[in-house]
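Following this line, the structures themselves.
Each value in this text was obtained by applying a stated rule to the coordinates, not by laboratory testing. Remember, it's a predicted structure, so these values are computed and weren't measured experimentally. Cβ atoms are built from the backbone, for glycine too; each structure is taken alone.
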Structure 1
Amino acid sequence: MLRPMQPKTKVTLATLQSWKRERRKFPVLTCYDYTTSRLMAEAGVDVILVGDTYGEVCLGHTTTLPVKIDHLLTVTEAVRRGAPHAFVIGDMPYLTYQVSATEAIRNAGRFMAEAGCDAVKLEVDRRLAGTVEALATASIPVIAHLGLKPQSIHAHGGYRAQGKDAPGALDLVDDAALMESAGAVALLLEAVPIEVAELIAQRTTLPVIGCVAGPHCDGTVVVLHDMLGYSAGHPPRSVKRYANLHEVLTGAFREYVNDIVGEKFPTRAHGVAMPAEELEALHDALAARAPGEPGARARRTDTAARQPLA
């Protein structure tokens with residue numbers, strides 16, 4: 001079925017819930033700037049996550065941990081302006097919600113009020129169920145991120161799939177149920193086995209977004225730079241690549257370098273022309289200046305030098 005190039009109406013939580021009931025899959029992409037969000041909106045991307053992966057793919061950090069909330073809020077505002085109809089999710093950075101429920105509400109509220117988000121995403125487990133409940137009580141929609149949690153890579157021992165054994169899988173199933181009871185509006189499952197993701201998606205009424213979690217989730221999210229072959233961050237092996245911007249961009253940059261060094265660009269055709277009479281007047285004015293005045297030069301007699309740009 002063909003999808004509209006851009007939603008005619010605002011995509012809301014109610015929209016995602018209806019898609020869950022209708023078993024309609026929906027795409028999710030990360031985005032970090034206004035121009036790209038406009039392109040995504042034109043292409044029919046219904047849900048956009050302004051992820052803290054920004055710290056890796058745009059700022060060059062080796063993890064997401066250094067991302068600052070003020071910086072990410074500015075980025076999120078830009079994405080919202082570019083995609084006014086999309087469901088925009090703000091990713092809460094490290095230590096903006098773990099310290100206390102009060103601080104979590106304050107910071108999440110900034111994503112909603114300042115950046116215009118439709119929901120915020122938190123990397124959680126059962127220990128943060130109270131924080132999710134507090135946010136829900138404050139009327140802040142929360143997407144509970146379970147499975148591999150990049151903000152906890154030191155606790156995980158690296159970027160590793162979660163729930164591959166029965167006890168770990170059971171913990172994920174239970175945590176998903178706890179998050180639903182706490183008031184989460186959706187779940188995001190990252191790097192969990194296909195079978196576990198399917199079980200969770202079947203057992204919950206919440207929309208479930210998968211990230212390297214197989215085909216049974218209601219929506220799927222990938223990092224923009226991974227699907228475009230943009231060579232940054234920690235691209236998972238299982239992401240389908242839709243373009244190779246690494247080759248496209250490096251090729252364009254090399255061509256530009258060669259044109260500048262080889263004096264192929266810019267040419268007279270790439271400049272701004274000055275009317276011939278104005279150029280003549282400029283030369284006359286400069287020639288009329290007394291010696292020592294700024295710009296004073298001897299009157300030029302070579303007519304070729306007085307020709308305006310083509």
Structure 2
Amino acid sequence: MKVSGFTIIRNAVKYDYPVVEAIKSILPLCDEMIVLIGNSEDDTLGLIESIGSGKIKIHHSVWDDSLRSGGRVLAVETNKAFDLVSADSDWAFYIQADEVIHEKYYDAIREAMVRYKDDKQVEGLLFHYTHFYGNYKYVGDSRDWYNHEIRMIHNDKQIRSYRDAQGFRKNGKKLHVKLIDAYVYHYGWVKDPYHQMEKRRAFVRLYDNGADNHPIIVKKEELYDYSYINSLTLFKGTHPQVMQQRINRMDWEFEHDLKRKKFNLKDHFLYKFEKWIGKRLFEYRNYKIIKD
């Protein structure tokens with residue numbers, strides 16, 4: 001069985017992406033790692049080269065900044081990276097630059113890859129998600145955060161990245177996937193408030209054709225205000241080993257009153273129902289789960 005990892009990255013230093021940690025977290029599961037570096041304003045190339053792994057294959061791309069609707073350029077670049085995956089690979093493991101896999105899930109991921117390697121009905125593997133917010137001890141627990149995403153796909157080039165590269169489809173149809181007992185730890189909302197604000201401005205420009213008039217651009221605040229969140233809870237687990245140095249370097253403070261919830265009546269009911277029953281009503285799913 002051969003496994004290829006793949007990811008895209010641009011301006012990793014400028015926006016303080018944990019892309020080194022992301023790549024390192026899946027390297028033990030991969031035989032090669034495709035890293036597609038976009039035209040950057042910093043030394044993203046040097047950062048990736050510093051990992052020093054012979055598995056890493058660096059390629060370069062120029063992003064089409066005219067694709068400013070719904071983050072479409074992210075899917076375009078992700079497809080470019082996927083197309084660079086070796087033809088003889090069985091699986092392609094997609095990781096975004098702010099996502100990290102905990103080593104405790106390696107066995108479960110390997111078992112699923114072996115089990116479904118030759119099962120043509122299974123087009124991908126679906127992961128659970130934990131979304132950190134503000135710092136490394138809080139996680140988002142409202143409906144604003146997605147619960148699952150496809151991060152492992154068979155090496156079938158008819159599969160394409162969908163919308164803003166959050167999921168995948170094949171010939172425009174949802175993939176048939178198996179939900180596995182493994183989590184992706186998402187750190188996209190954990191960085192110092194300055195870099196978080198700079199990243200948010202950059203993302204607005206990727207998603208919004210009228211970005212120049214967007215409040216986050218017009219107001220020009222230097223620091224991101226983490227207090228605008230509807231609900232958080234404490235993280236009770238451990239972080240991946242590759243994240244420990246980054247966590248130790250944290251140099252900002254953020255505290256949150258866990259009792260404070262900012263919901264309208266409808267969202268309050270749905271939140272309470274989900275916590276009580278353990279099921280999310282009216283959840284958007286860009287996949288079809290194959291039941292055992």
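A few comments on the model shown:
- Comparison of 1, 2 by mean count of other Cβ atoms within 10 Å over residues 95-102 - largest value held by: 2
- Here relative contact order in percent (Cα under 8 Å, 6 or more apart) was derived from just one of the structures 1, 2, and that gives 21; the source is 2.
- Identity of the structure behind 3.7 (criterion: distance in nm of label points 7 Å out along Cα→Cβ at positions 119 and 271, calculated), options 1, 2: 2
- Identity of the structure behind -11500 (criterion: helix-only ellipticity at 222 nm (-39500 (n - 2.57) for each DSSP H run of 4 or more, over all residues; to 500), calculated), options 1, 2: 1
- A value of 1.17 for Cα Rg over 2.2 N^0.38 Å, for residues 87-254 alone, calculated from one of 1, 2, originates in structure 2.
- Winner on mean count of other Cβ atoms within 10 Å over residues 143-150 once structures 1, 2 are ranked, highest first: 1
- For 213 (volume of the Cα convex hull per residue in Å³, calculated) the corresponding structure among 1, 2: 1
- Origin of the value 3.9, where distance in nm of label points 7 Å out along Cα→Cβ at positions 55 and 223 was derived from one of 1, 2: 2
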